[in-house]
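Q: Right after this note come the structures.
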Structure I
Amino acid sequence: MPGPLRERVELVEETLEEAPHPFIYRVLMDEGTKHVIEEYRRKKASLKARGDLAERAAAFLGVRKADVDLVKQLSDAFGSGELKVVGVDAGVNYLNLEVAYVPLCCAIAALCSAYDVLDYAPRVLERVPLWDDEIYPEWRTLVVSYRLQFELVEEVVERWEPDVVFFDGPFLYSQLMRGRKGTPYWSDFEKTLEEGVKALKLCAERGVPVVGFVKRPEGCSVAKKLLRAGLIERLLRDTVALKWMETGTYLEPMRYVRRTKKPGRREVPSRMAEEYFARAAQLGVDEEVVSIYFTYVSTGYSFPYKLEVPAPFADRLDELVALTLALRAARSIPFPIYAADSLTKVSNTTRDLFLLSLRARIAEEIEKGRLDEEDMEMFLPRHGENYGLAEAEFERPVRPARSLRRA
């Protein structure tokens with residue numbers, strides 16, 4: 001192993017709190033990495049496009065080129081402060097304790113212009129819950145964070161009247177559909193759907209385009225169409241199947257439709273779309289308001305990003321793609337999304353400090369006689385969870401609250 005790389009590996013190894021058995025460690029680090037590379041080399045032929053695939057796939061998918069002059073014009077407008085764009089993002093983390101799961105959710109909207117943040121609007125849960133019976137706690141945390149994002153979209157469109165809103169993530173995220181109707185999970189899911197419909201309706205009424213920017217696309221709907229057309233040999237992630245796209249190009253938009261309808265060439269059946277249509281009907285909102293188009297855009301990063309646009313703004317897709325390219329920042333992500341993301345991270349350090357503060361508060365309750373010392377054990381991290389303190393630290397006898405706060 002090269003010297004500089006070995007030094008970096010040793011640095012990482014020094015920070016590890018504990019390592020597995022030497023045999024397991026050796027197999028994973030030496031043999032395991034070799035196996036992954038061997039598997040990649042075996043599959044590389046199908047991962048890489050055949051010589052003529054890019055040209056044929058581009059024709060099949062209707063690849064377009066962004067208007068370079070429009071990109072420059074929008075970049076100048078944003079840089080001069082003429083154009084005001086909002087980025088909305090959510091941050092999530094959690095504690096997995098013996099007594100329950102504690103979600104930590106927040107969201108932030110950042111008003112950006114001239115490559116600076118002019119203002120921001122934070123939002124957190126009014127009450128941090130204690131989920132002791134949730135089967136899908138991590139997914140429910142995401143559901144709640146989505147609701148916070150939609151609420152922020154409504155708030156900032158009315159308060160700031162921006163030119164465009166970039167929403168971090170897909171509007172139609174089918175992975176959120178877990179659990180059964182009638183459960184607390186589904187209740188949160190329905191509240192999020194309702195806020196999503198209200199947010200899209202408000203944007204349509206005010207004429208403020210809202211764009212769902214997906215940093216980590218997980219779908220394979222476009223790849224399925226390429227597979228059926230015989231343009232790829234096996235099903236891949238969309239981002240891998242479209243890696244051949246050149247910077248500044250994007251796909252002709254496709255539309256999410258009901259699963260009962262036989263999809264056309266530019267249509268993708270979606271259960272999540274059905275949920276949006278049903279919720280819109282209940283709220284008396286035109287289905288067109290929550291009908292979503294999507295495309296993939298190559299912004300210069302290694303893989304393309306996904307954009308989702310509601311039907312009322314589908315005729316402005318060319319402009320919104322050009323704006324996405326004009327606002328590129330780190331990793332070719334639009335600056336407003338990058339700014340919101342940097343302001344909303346609930347880091348592991350924040351999570352660890354939350355746990356320490358929680359345990360200090362429990363100690364205060366014990367001193368006041370409202371809790372017993374045995375209750376402190378209920379708030380231990382579950383086996384295998386690591387929150388900044390060694391297991392021995394958690395097993396020490398309860399100390400007075402002042403000492404805990406000083407610690």
Structure II
Amino acid sequence: MKAVNLWKKSIPAFTLLFTLFTWRQIVLLTMDNFLRANIEYEETILTFGIYYLSIALFIIISSVSFERINEGFHIYLWAILAMISSATLLFGVNETETKIFYLLLAGASIGTGISPCLAYFAENTSTENRGRNGAKIFFLTSLTFVGLAMVADVLKQNFMLFAFFWTLSSLIFALIFSVKKKAAERSKVSLRSVISNKQFLLFFIPWVMFCFVDAFEAPILQHFVAENFGNNFINSLLLIETSITAFAILMAGFLIDYYGRRRILLYGFVILGIAHAIVGIAPWSIFSWYLYALVDGLALGIFIVAFVFTLWGDLSPRGAEKKYYAIGSLPFFVIVYIQKIIAPYILKIPISAAFSFASFFLFLAVWPLFNAPETLPEKKIKERELKTYVEKAKKVREKYD
């Protein structure tokens with residue numbers, strides 16, 4: 001009965017995050033359509049700048065504003081902003097002002113919704129199953145990405161009509177389930193106190209380092225591989241990495257809930273650092289690139305589940321989840337935009353130097369994790385280890401009886 005009740009409580013959080021992440025993918029597909037006709041550097045920077053800076057700005061605004069209003073307000077607001085942004089493109093997609101307005105509202109909707117929806121997810125999951133539930137959400141969401149791309153290609157201009165009703169469904173769902181939290185239940189935690197929290201920083205610093213390395217290595221990798229091995233090889237590497245990441249997401253959810261977050265993250269950073277070091281030493285070896293795609297996919301799956309869904313909810317006091325998720329989600333959006341700005345310039349860095357430098361930073365990220373606390377209760381880890389030991393002992397006894 002308890003498991004059934006927990007599942008019922010998690011359904012609204014699952015649906016809200018599923019809709020939010022698919023909405024983000026819809027926006028990325030629309031932005032890609034904007035840039036097909038004109039891929040000038042200045043227009044690319046403007047397009048991504050409006051979108052990513054709007055997200056970052058509204059993440060901060062959402063986390064510090066409306067303190068006396070229930071959390072459901074932000075969940076309703078992000079869906080309303082998403083609907084308005086979709087509607088704008090139905091009335092003049094070729095107008096520059098319309099595109100800017102769309103990007104501003106789309107970024108505002110994601111920035112407004114991401115930390116409240118993740119906080120709602122954390123409040124309605126336990127520490128012991130947060131990794132698995134987050135993994136299931138993101139895995140099922142990622143399965144829709146190819147389908148959304150096909151829908152966008154078929155519907156063309158009507159794709160925005162689809163987006164409008166897609167986000168409308170999230171708003172209706174939030175209203176039906178009355179997604180909210182009373183202001184009296186909140187812990188009074190400021191953004192400054194989150195940033196100065198030592199335990200938070202010991203996980204946040206490795207997360208920033210990974211975002212930095214992953215974002216800045218991507219243009220160098222694509223440029224080098226395209227020049228030396230061809231675009232077909234890039235596509236095969238992406239296919240391998242995407243497939244491994246999907247598998248790793250599900251695997252990571254169970255591993256971090258069983259063995260703990262800290263241990264699995266340490267393994268992820270170490271193997272990723274080794275993969276970068278191998279590519280830095282032997283960049284002209286096809287084997288090194290296949291190994292890199294395999295390991296990067298595994299590490300990415302681990303980091304998505306741990307850093308996006310799990311850790312900030314583990315570390316935050318009850319009622320302060322929104323601020324922890326707000327600060328935790330900022331590095332990704334800010335660093336991705338910085339990457340777009342400097343991408344043409346970092347291509348001049350030799351591949352061996354770039355990946356050796358990345359390997360150094362990844363190994364450096366391990367140090368804070370050695371000092372970080374385990375956020376999964378030690379009692380649960382020992383209970384599971386004892387259960388595994390007892391089961392093995394029973395099998396040995398049965399073997400000799």
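Q: If FRET efficiency 1/(1 + (r/R0)^6) of positions 27 and 115 (r between Cβ atoms, R0 = 25 Å, to 0.05) is computed to be 0.90, which of I, II is the source?
A: It must be structure II, since only it matches.
Q: With mean projected area of the Cα convex hull in nm², for residues 195-314 alone computed per structure, which member of I, II shows the largest figure?
A: Looking at the calculated values, the largest one is I.
Q: On to the next question. Ranked on distance in nm of label points 7 Å out along Cα→Cβ at positions 139 and 243, which label among I, II comes first with the largest value?
A: I
Q: For structures I, II, which has the highest computed value of distance in nm of label points 7 Å out along Cα→Cβ at positions 43 and 107?
A: That would be structure I.
Q: If FRET efficiency 1/(1 + (r/R0)^6) of positions 75 and 347 (r between Cβ atoms, R0 = 35 Å, to 0.05) computes to 0.30, which of I, II did it come from?
A: II
Q: Quick check on the output: 1.04 is Rg/Rh (Cα atoms, Kirkwood Rh), for residues 131-274 alone, derived from one of I, II. Which one produced it?
A: Derived from II, not from the others.
Q: If Rg and Dmax of the Cα atoms in Å comes out at 24.4, 75 when worked out from the coordinates, which of I, II was used?
A: I
Q: Hey, mean count of other Cβ atoms within 10 Å over residues 163-170 derived from one of I, II reads 24.4; which structure?
A: Derived from the structure labelled I.
Q: Okay, next question. Taking relative contact order in percent (Cα under 8 Å, 6 or more apart) as the quantity of interest, name the structure among I, II where it is greatest.
A: Ranking I, II on relative contact order in percent (Cα under 8 Å, 6 or more apart), first place is II.
Q: Also, quick follow-up: Which of I, II yields -28500 for helix-only ellipticity at 222 nm (-39500 (n - 2.57) for each DSSP H run of 4 or more, over all residues; to 500), as computed?
A: Answer by label: II.
All of the numbers you see were taken from the coordinates with simple rules; none came from a lab. Not measured: the values here are computed from a predicted model. Cβ atoms are built from the backbone, for glycine too; each structure is taken alone.
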